[in-house]
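**Student:** Multiple structures follow.
Please treat every number below as a calculation from the coordinates, not as lab data. Small disclaimer: the values here were computed from a predicted structure and weren't measured. Cβ atoms are built from the backbone, for glycine too; each structure is taken alone.
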Structure I
Amino acid sequence: MISYQRITEETMAEIAPFFEAYACGICDNTVGAVYQWRDIYVSYYAIVGDMLCIRANYGEYGDCYTAPLGKGDFNAACEANERDAKALGIPLRYCVVPACAIPMLRMRYGERMQVESIRDWADYIYLADAFRTYAGKAMHTQKNHVNRFYRDHPDAKTVIVSDEETERACLAFLDRFREKHPEFSPLEQNEWNGAKDLLLHRDKLGQTAACLTAGGEIVALSIGEPKDDMLFVHVEKAMPDVSGAYPAMAQAFVKCFDAVRYVNREDDGGDAGLRYSKLNYKPIELREKYLVTIRDDT
């Protein structure tokens with residue numbers, strides 16, 4: 001029987017190549033997101049031939065599998081998941097399944113599949129040029145905030161994190177950010193821990209980190225990765241008491257990637273405040289992801 005093992009800093013090197021394909025443009029199929037959330041979701045993996053299988057705990061849905069990734073035998077990977085689920089005594093469920101994987105799962109499971117779109121998992125997709133310019137009526141509010149930010153901070157600049165000194169300053173920024181949010185929930189605390197971890201291992205994981213400085217102090221930070229024509233933003237933090245820092249950082253980060261056409265700012269996890277903010281940036285698409293439950297007919 002194939003053994004599933006924890007996703008760790010050491011094992012990421014083995015599984016990272018499986019995320020090189022576009023894989024439907026969802027954040028769950030990127031190195032940064034899988035690494036950042038590996039402990040929060042208690043993520044395990046197995047490699048079956050040339051396919052990657054991941055098992056993760058999705059809260060109320062329990063342990064689930066993501067749709068297998070790779071160039072190998074899709075059915076063999078599904079069989080490994082089926083045996084693992086049976087050994088653990090858990091229902092066979094596939095989580096955060098992109099639309100492109102539904103037909104492959106349907107070919108294997110047919111009418112045994114129950115498919116449910118989960119709104120909290122939907123990725124927010126934007127045009128990159130909309131962030132670069134904040135032009136038009138729809139982005140008028142963001143543009144006003146950014147203009148005010150640069151009026152208040154004429155020395156503000158964007159800095160790519162490429163040396164230890166800037167890295168230490170970004171870590172100190174994250175600590176200050178944490179102090180500003182004493183009401184952190186356990187989930188938010190884990191997400192903050194993941195952000196620091198992603199920053200520290202950005203080069204090994206193929207991530208780009210950029211910060212926004214004002215008055216010589218970091219006031220915002222973003223971390224993400226481009227894949228094909230899409231930029232995936234895994235981390236976006238700004239000091240809440242610095243007006244306009246969030247939209248200024250969002251714009252500055254996209255401007256670091258000339259070739260991307262789209263921006264994926266990930267899902268909102270069901271958080272009302274985050275949903276309101278992400279919708280305010282006028283997404284062109286909410287990319288649906290699905291929970292697929294396989295009925296046991298045996």
Structure II
Amino acid sequence: MYDTIIIGAGPAGLTAAIYGKNARKNILVLEKETYGGQILKADKIKNYPGFNEISGYEFATKLYNQVKELGCEINFEEVIEIKNNNEFKEIITKKNTYKTKSIIIATGAENRKLGLPNEDELLGKGISYCATCDGMLFKDKVVAITGGGNTAIDDALYLSNIVKKIYVIYRQKEFRIDSINLDKLKNKDNVEFILNSNITMVNGNKILESVTVKENDTNIEKVINLDGLFIAIGHIPVSGMCKNIVQTDDKGYIIAGEECKTNIDGIFVAGDIRVKGIRQLTTACSDGTVAMLNACKYLTQKKH
């Protein structure tokens with residue numbers, strides 16, 4: 001019987017593990033793929049306190065090694081179901097069934113992809129899913145962003161203050177959002193809108209060189225030379241294993257306040273999987289801290 005099982009070995013989950021082990025709790029971390037989560041794919045991180053610049057791989061590896069050195073057990077198994085038995089919880093993976101007194105869900109969210117050939121190969125080599133993470137890497141360069149929601153518009157406005165030129169590519173003929181930032185974006189001299197169009201190819205060998213864009217009505221294609229492409233078409237929360245247990249919103253994100261408590265006693269949530277306004281590396285680590293400290297309080301209360 002574990003004190004806490006953490007599902008997910010990204011920054012939120014690993015931070016939670018550090019606090020759990022420092023509190024002398026019996027902790028197990030379960031991860032279906034590899035440690036680090038989405039940050040592992042970041043070419044450079046320039047906005048995390050304490051580091052002027054560090055690669056996503058180096059940051060994730062340092063965090064993982066720190067957890068291992070504390071003696072934390074980490075098993076690479078995919079969780080397929082969570083059961084709440086009141087006195088304890090059960091976590092069922094493809095290999096085992098584990099019992100635990102509390103759970104922290106830190107499974108994160110996956111970037112929604114364009115689904116194009118070469119997209120994965122060029123990730124971190126010109127393609128990014130996070131403008132605030134990677135924007136400064138493209139200072140005074142030519143970039144594009146694809147998407148039509150508030151995130152895409154906000155990111156485009158942010159990038160317009162950094163880059164030489166930005167193309168905003170959207171599949172609809174007009175934006176369906178009411179945004180002050182959209183009005184500001186339209187008044188920018190270095191912004192060009194390409195509407196009613198889709199990116200059909202991302203081109204480049206070792207780095208991104210250009211994108212091919214097709215106009216929907218005419219099927220006319222054109223190639224746009226770029227240094228960077230930001231994809232802002234949404235995320236997919238990794239919450240399938242717990243949707244029938246904890247409360248989620250209509251998109252699948254787990255509902256919890258700043259204390260990271262779900263609607264089920266003893267089940268907490270941390271990181272990008274939580275309903276929240278800002279999803280950054282720093283906020284993920286913050287969630288991991290809060291979730292574990294509240295899990296420790298829960299464990300103490302159960303003793304009395």
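**Student:** Between I, II, which one scores greatest on distance in nm of label points 7 Å out along Cα→Cβ at positions 225 and 257?
**Tutor:** II
**Student:** If percent of Cα pairs over 26 Å apart, for residues 25-176 alone is calculated from each of I, II, which structure is the one that comes out at 44?
**Tutor:** II
**Student:** Another one. Compute mean count of other Cβ atoms within 10 Å over residues 49-56 for each of I, II and report the one that scores greatest.
**Tutor:** Structure I comes out on top.
**Student:** Please compute relative contact order in percent (Cα under 8 Å, 6 or more apart) for structures I, II and give me the label with the greatest value.
**Tutor:** I
**Student:** Also: To which of I, II does the computed value 14.8 (mean count of other Cβ atoms within 10 Å over residues 65-72) belong?
**Tutor:** Here the read-out was taken from II.
**Student:** In terms of distance in nm of label points 7 Å out along Cα→Cβ at positions 9 and 201, which of structures I, II is highest?
**Tutor:** Evaluating distance in nm of label points 7 Å out along Cα→Cβ at positions 9 and 201 on every structure, the highest lands on II.
**Student:** Give the label, chosen from I, II, of the structure having the highest value of mean count of other Cβ atoms within 10 Å over residues 105-112.
**Tutor:** Ranking I, II on mean count of other Cβ atoms within 10 Å over residues 105-112, first place is II.
**Student:** For which of the structures I, II does the calculation of volume of the Cα convex hull per residue in Å³ return 141?
**Tutor:** Of the options listed, only II reproduces it.
**Student:** Out of I, II, which structure matches 3.5 when distance in nm of label points 7 Å out along Cα→Cβ at positions 169 and 241 is calculated?
**Tutor:** Comparing all candidates, it corresponds to II.
**Student:** Can you spot which of I, II the value -10500 was calculated from, given it is helix-only ellipticity at 222 nm (-39500 (n - 2.57) for each DSSP H run of 4 or more, over all residues; to 500)?
**Tutor:** Here the read-out was taken from I.
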